[in-house]
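There are structures below to look over.
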Structure 1
Amino acid sequence: MGKGALTFFCGKMGAGKSTKALELSKQSNAVLLSEDEWLASLYPNKIASLSDYMHYANLMKPLIKKLVQSILLTGADVVMDFPANTIPQRNWFKSIFTEIEAPHKLLFIDLANEVCLAHIEQRRIEQPERAATDTAEMFTKVTKHFVAPGLEEGFNLVQISSRR
């Protein structure tokens, strides 16, 4: 039996990574893992800042990595709604699939800042529980760290662009 394929995402806050992850997981009958859901379950009401997020996200990464590798080794596909927005984040994903030689795909959702900010504003209305963290200020803080993936990184890259 072959290994499952790992699909993960790069895109600024509000680019639609979670929406696309849900859509793809349903289309391909893949296991969907959401960082937001894991963080909310494991560390309820603990994330109030970017540094809190980074701390707790890094705490759970070894567990998530092992879980994803185990699922991929069964032959099931995994869609990860976890950000691959920096080189260190992408290197973590690379370690997941290279250690077990599983196929992968990195979807880069490349949207203009204005589109992302409009999505964030809409999300604040639809999900009031996210209003404290889904702000233009947080977008600016997070986007400072964003690095678009380059071909030299060696990923199977699929780019979805909309520069309206």
Structure 2
Amino acid sequence: MFELISYQKFRDTPKVRFFDITIGTSNARDLVFHDGPAVSPHDSPTGDWQFYLHPHQEDNLLAVSGGRTFYLVNFQWENPYHIVRLDAGKEILRIPPGTFHRSISDLHGSLVLNQAVRSVNTSIEREFRVYNSAEIPRLRWVTSQGAPAPRQHGLERREWAA
């Protein structure tokens, strides 16, 4: 399942803090900037939710500034649908391969560092396909209002909502 990973502060100087955020197995880095309340991937032209799913990539996401809410669906999990809040300066969110995911940034945007772990011989084109929930009935159902409520993580922190 997904995981929230703590990291360590290793040094303090006046008004400066140093953190070790290393993901030892990472072999790729992405820096993703959302300008304002962006949705990624964006909704389809008909308003259906869209998701990424990386078949050969593990994401390890750290919010550097702002915050993001992630919607995760993995049919291999006991509870397939989770909503996870990722705030700057908190944990690293590990999303395993094969997990549908999308995110929405705060009103003022966010900056997220991904220390990805990509399988050998994979390609950006194959890993960054967009999946439309309207074309995957089970995905559409599990994220609908008629389905059981998703498990929520970190959403009790309300300072980000304003």
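When distance in nm of label points 7 Å out along Cα→Cβ at positions 23 and 151 is calculated for each of structures 1, 2, structure 1 gives the greatest result. In terms of relative contact order in percent (Cα under 8 Å, 6 or more apart), the structure with the greatest value among 1, 2 is 1.
Can you spot which of 1, 2 the value -1000 was calculated from, given it is helix-only ellipticity at 222 nm (-39500 (n - 2.57) for each DSSP H run of 4 or more, over all residues; to 500)? Attributed to the structure labelled 2.
To test your reading of the models, identify which of 1, 2 gives 1.5 for distance in nm of label points 7 Å out along Cα→Cβ at positions 55 and 127 when calculated. This figure was derived from 2.
Comparison across structures 1, 2 (criterion: mean count of other Cβ atoms within 10 Å over residues 47-54) gives the highest value for 2. Which of 1, 2 yields 2.4 for distance in nm of label points 7 Å out along Cα→Cβ at positions 15 and 135, as computed? Derived from the structure labelled 1.
All of the numbers you see were taken from the coordinates with simple rules; none came from a lab. All values reported here derive from a predicted model rather than from experimental measurement. Cβ atoms are built from the backbone, for glycine too; each structure is taken alone.
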